[in-house]
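Heads up, there are several structures right after this.
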Structure 1
């Protein structure tokens, strides 16, 4: 399990595959200097509710992966996450959607290719 380390103080655990998709979407927004909310459903161990943080270019983020391999990127899921990041509610982490295999690209392939 990887971690998103927010503002140097808060660690949020995500599967490496999820974290790779989040890094791309968050990076796209921050490159445009756009702040936004990011929300996800908490695991039962922390109350089974929802959490949200404000993502802003001025807040330091660290994406720490537990594995050494870059996960394949699911373009369909990446596009859905990107669309949600542009909504008034902000980026909402959803379950992975889309076909696995043919829809996947390497993590270093730019979106839209």
Structure 2
């Protein structure tokens, strides 16, 4: 998956882009870690208990120049993308995803894109 100006997870119709005021320290303050390649990555479990090693993970990667991003929801091992928005069995996880993204928006990291 390549970096894009706006991105979303599989099945969601809401797109996000990096806010113009976002900086390196904004990413670090929100839990992103710098990779060896200079990009910033966040891996956050979407399960009710963060200690559980099963369930789905939200993965967001922002490129080094903080202009483009990619995001996905994957299985626990991170190898396969998952569509949480297909059916109604994952409504709680959908709400948690939107809650996390709204938190990033309120902190000036992302904004919704059309």
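Give the label, chosen from 1, 2, of the structure having the highest value of distance in nm of label points 7 Å out along Cα→Cβ at positions 27 and 43. Greatest value across 1, 2: structure 1. Structures 1, 2 were compared on relative contact order in percent (Cα under 8 Å, 6 or more apart), and the highest value belongs to 2. State the single structure among 1, 2 that was used to calculate mean count of other Cβ atoms within 10 Å over residues 59-66, giving 18.2. Label of the source structure: 2.
Read-outs: derived from the displayed coordinates by stated rules, not from any lab. Source: prediction; values computed, not measured. Cβ atoms are built from the backbone, for glycine too; each structure is taken alone.
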